[in-house]
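Nothing in this text is a laboratory measurement; each read-out follows from the coordinates by a stated rule. Since we're looking at a predicted model, the values are computed, not measured. Cβ atoms are built from the backbone, for glycine too; each structure is taken alone.
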Structure 1
Amino acid sequence: MYVKIPLKLRLVQPALMWTIAIGGDFGIWRGVSGRELFLSGRVGVMALALGIIVWAVVILASLLVHHKALTSVGNIDRLVTEGVYSRVRHPMYAAFICLSWGAFLRWPTIRIAVMVFWTDMVLFLWSRLEERLLQARFGEGYSLYKKRVGMLIPRFRGVRN
C-alpha cells in the first residue's frame, strides 16, 4: 500500500535532525562545565571501542539492506523488515545512541553527559516523528511490524500483546 505524503511531512530530512542535534551539542559544549564525573580508565576505552564497532557494523548493515536508509522518509518506497531492520525499526539511531554512551563512558564529564542526553532525545523524538510518517505511508503493514520489532532496542521475546 502506497500513500502520498504531504509536502510538509516530506520536509522531515535527516540533515535537519542532525543540524538540530549538532547545533545543540555545540551550544552545550560552549556553555556546560567539562568537570569529570568519574574516572573512566580501561572500562571507558572498551565502552568507546564497543560503541564504535556497534555503530560501524549497524550502519553498514543498514545500508546493505536498504540503500535509501540515509534519505528522508518521503523517499522510502518500500517497508524494509529484513536484516538489521528485523531486530530494530531505527537501527541507525540505535547505533548512534550506543556510540554516544560509549563516548560518555570514555569521557565522563558533565558536558558530555548533557550532550549525550540532548542528542539521544533528538534521535528519539525524530524516530517518533518518522514512525508517524511510516505509519501513514505503509498503514497496517507498519502496525504489524511495530508489534514485532522494537523501536531502538531489540525485542528478544515474541510479539507483544
Structure 2
Amino acid sequence: MKIQLIWIGKTKANFIKQGIDFYAKKLRHFTSLEIKEVKEMAKGACVQPSQQALIKKKEGEKLQLACKQSSFIVCLDEKGNTFTSIQFAKWLNTLEDRGTRNLAFIIGGPFGLDEKVIQNSHYRLSLSPMTFTHDMTRLILLEQLYRAYTIIRNIPYHY
C-alpha cells in the first residue's frame, strides 16, 4: 500500500522537521511514502473571519488535487474517530488486506479543512481529543504510522 501525507504549508520548527524526516525514513522500510506540501494561502492570525472560509475552500481544492484519484482518503479532523495504537494498526492492516493500494492522509491548515474535503473523504480520523499544532500533528501521525507497522510486523517498538 502506498501512503500519501498531504498538508498545508511547510513545517516551521527544525526539531519537528527532523522528527518527520526520522519517521519518514523508518516508515519507508514498510511502505511507499510520499509527502506533499500544499502552499499555504495566508499566514498569520490577521486574516479576517470572512476570508477564512474562502482560504479553506481554495486550500481544500489544492489538497484534493494533490490526492491520487484512486486513494482511500483520510482527513484528520478533531471530530473524527479515535484509535488506540493497536486499533490503528489493525485498521491499517484491514485496509491493506482489502486491497487498498493508495491511502492519503490530509491535514488542513491553520483554519482547518473545508467541509467539502471532509465530505469527500472516506474516513475522519482524530489523533487525540487534545489540540496539536499542525506541525506536531504531522510528526505524531508519522510516528503512529511507523508504530502501526511495527505492531503489524511484530517488531518490538510498541511494547
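Comparing 1, 2, where is mean count of other Cβ atoms within 10 Å over residues 81-88 highest?
Numbers: 1: 16.2; 2: 13.4.
Sorting by mean count of other Cβ atoms within 10 Å over residues 81-88 in descending order puts 1 first.
For distance in nm of label points 7 Å out along Cα→Cβ at positions 113 and 129, which structure out of 1, 2 has the highest calculated value?
Numbers: 1: 2.8; 2: 2.1.
Result for distance in nm of label points 7 Å out along Cα→Cβ at positions 113 and 129 over 1, 2: largest is 1.
With helix-only ellipticity at 222 nm (-39500 (n - 2.57) for each DSSP H run of 4 or more, over all residues; to 500) derived from the coordinates and found to be -14000, which of 1, 2 does the value describe?
On the way: 1: -21000; 2: -14000.
The value was obtained from structure 2.
Once distance in nm of label points 7 Å out along Cα→Cβ at positions 17 and 137 is calculated for every structure in 1, 2, which label goes with the largest value? Don't jump to the answer; show the numbers that get you there.
Values: 1: 1.1; 2: 2.1.
When distance in nm of label points 7 Å out along Cα→Cβ at positions 17 and 137 is computed for each of 1, 2, structure 2 gives the biggest number.
A value of 58 was derived for percent of Cα pairs over 18 Å apart; which structure in 1, 2 was it taken from? Walk me through the numbers before you get to the answer.
Values: 1: 64; 2: 58.
Traced to structure 2.
To which of 1, 2 does the computed value 1.3 (distance in nm of label points 7 Å out along Cα→Cβ at positions 41 and 65) belong? Walk me through the intermediate numbers first.
Numbers: 1: 3.7; 2: 1.3.
Source structure for this number: 2.
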